[in-house]
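Structures incoming, each one as structure tokens.
A short reminder: the numbers here are calculations on the coordinates, not readings from a lab. Everything quoted here is computed from the prediction, not taken from an experiment. Cβ atoms are built from the backbone, for glycine too; each structure is taken alone.
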Structure P
Amino acid sequence: MTATNAPVIVLKLTCTDRPGIVAAVTSVIAEHGGNILESSQFDDLATGRFFMRVRFSMAETGRFHALFRPVADRFAMSWDARREEVRSRVLIMVSKMDHCLVDLLYQWRSGIIPMEIVGVVSNHETNRGLVESHGLTFHHLPITDDNRTEQEERLLRVVEDTGTDLVVLARYMQILSDAFASRLFGRIINIHHSFLPSFKGARPYHQAYDRGVKLIGATAHYVTADLDEGPIIEQDVARVTHAHEAGELTTVGRRIESRVLVRAVGWHLAHRVLLNGSKTVVFR
């Protein structure tokens with residue numbers, strides 16, 4: 001098997017910036033028969049951190065971790081290398097509104113985003129039929145003030161039992177505990193129904209309507225213990241006018257939410273997103 005038709009590996013890394021990093025990374029790949037297909041890098045001058053993503057083919061993929069470890073140790077890198085063909089396992093969470101769920105199911109079914117959906121969790125029964133019609137497991141975990149902790153423990157068991165790599169909050173309208181968010185940091189993506197940090201909380205499009213905004217948007221971000229303050233992955237906006245009613249803003253906003261969430265999930269699963277403190281580096 002030659003490098004051109006060998007399995008593909010995606011390598012992500014970050015470390016303190018210093019001379020020689022790119023040369024060391026590319027050399028170890030080339031010296032062991034690898035062929036670089038795509039390479040991106042970023043120097044954060046404000047923090048002195050270096051970020052890199054390399055996509056390459058290599059016949060002996062099983063040896064790469066051992067081959068690369070000396071380089072990673074020399075530069076004190078935080079790094080991850082995965083075979084591109086291995087699909088990540090995704091658990092979707094949703095409440096009543098289904099627009100983001102429907103789009104994710106389409107992306108999965110059509111193969112646009114290569115992922116394995118391991119199930120859908122909801123605090124309502126509203127979307128059971130939709131989910132089960134796709135042959136997926138539907139987990140109904142209703143939330144009350146009295147059972148919140150118990151249901152979150154059940155949710156964590158679902159995550160562990162299914163081997164979930166990524167949790168996607170597709171308009172899941174419940175707040176996850178600080179402990180849960182911290183335990184899965186970097187593995188939960190939320191879609192927020194506004195262009196953060198504006199118009200937080202309930203009825204955001206009505207707030208926008210009352211303020212006469214000319215732009216509305218949505219934000220996809222990683223979930224942290226700080227509500228709606230996690231590292232932002234993607235955002236988008238649409239221009240509106242005084243003639244748009246609140247219901248029309250809702251329709252426009254939901255379209256934005258769906259496409260922003262899909263882009264964020266797709267980039268995460270393609271290993272294009274690297275955490276940079278309270279921000280992200282996204283190699284599109």
Structure Q
Amino acid sequence: MSLGYWDQVQRAGFEVPSDRPLDDLTAELTTMLGSTEPEVRDGTAFPAFATWIERGVYDDLLSGLGDGMAAGLSVGIGEVGTDTVFRRSFSALILAVCLERDNAQHLVPGRKVMEWGDRLATWFLGERDTRGWVPGKGWAHAVAHGADAIGALGESPHLAGPEHALLLDVLAERLLTQPADEPLVAGEPDRIAVAAMQILRRNTLGTDELEPWVHRIGAAGNPFAAPVDHDPYAPAAAAQAFLRALFVQLSLAPEPPSVRSDLLLVVIEALRMTNVPYLRVATD
């Protein structure tokens with residue numbers, strides 16, 4: 001189907017077309033999620049899916065749609081620098097919308113949400129193409145989209161404290177395994193911090209459980225602990241950026257978690273320990 005067809009759908013406010021079966025439309029949109037043309041992928045397929053999910057078009061089919069998106073996470077997995085990243089990344093983004101719909105309407109069995117969570121976490125930790133903006137092709141943004149999906153998963157009523165702790169560890173692992181020569185420079189640490197806040201707002205984890213998590217990230221975010229014959233900043237960049245983003249979230253974001261005050265002190269201490277030379281008072 002030509003893009004002109006979908007332009008008409010968009011101009012009609014994304015009303016579901018009546019001239020074709022929903023299954024056919026869904027299959028075409030799914031293929032479009034992997035397009036290298038941003039106007040097809042970002043400008044058409046994503047908003048069409050998101051709008052229809054939010055309007056309840058897929059309410060009776062949400063399990064199947066989520067399964068299709070979860071399957072998309074494995075397309076070309078392990079490849080770096082190829083176009084398959086778009087299908088994986090935007091499948092994660094649509095899966096996030098499916099999870100958000102289920103969080104609001106309770107449409108999917110808990111075992112299915114857990115299955116999606118397992119597949120999502122496996123992909124998120126295994127994704128090796130971490131490009132943000134791809135010249136000529138637009139956003140890949142797999143790490144950011146994966147964080148969005150992890151955050152939506154964390155808000156699911158089917159998850160509790162143990163699962164929340166595991167998801168925070170998944171976010172930390174993604175940060176700490178990021179190659180130093182592939183910096184996250186397209187807002188990914190901020191998106192990971194937002195996902196962490198979504199989990200923290202569930203108020204299932206106390207400071208005793210969260211403090212080691214912050215310290216683990218802080219240890220990796222200290223550029224002054226690196227050997228003198230290596231660039232100290234590159235390997236610490238992702239963790240350091242996340243700590244600063246989490247500080248902003250805890251300080252300024254609405255609806256803070258119940259542990260906000262104590263956790264903020266923990267984050268401040270981690271930032272202090274990883275920025276010691278910059279915090280000294282100049283003396284004559």
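With respect to Rg/Rh (Cα atoms, Kirkwood Rh), for residues 72-223 alone, the largest value across structures P, Q is given by P. Work out which structure the value -18500 belongs to, where helix-only ellipticity at 222 nm (-39500 (n - 2.57) for each DSSP H run of 4 or more, over all residues; to 500) was derived from one of P, Q. Answer for the origin of the read-out: Q.
Once FRET efficiency 1/(1 + (r/R0)^6) of positions 32 and 176 (r between Cβ atoms, R0 = 30 Å, to 0.05) is computed for every structure in P, Q, the highest value turns out to be that of Q. Ranked by mean count of other Cβ atoms within 10 Å over residues 8-15, structures P, Q are led by P, which has the greatest value. Please state which of the structures P, Q yields 4.2 when distance in nm of label points 7 Å out along Cα→Cβ at positions 16 and 216 is computed from it. Structure Q accounts for this read-out.
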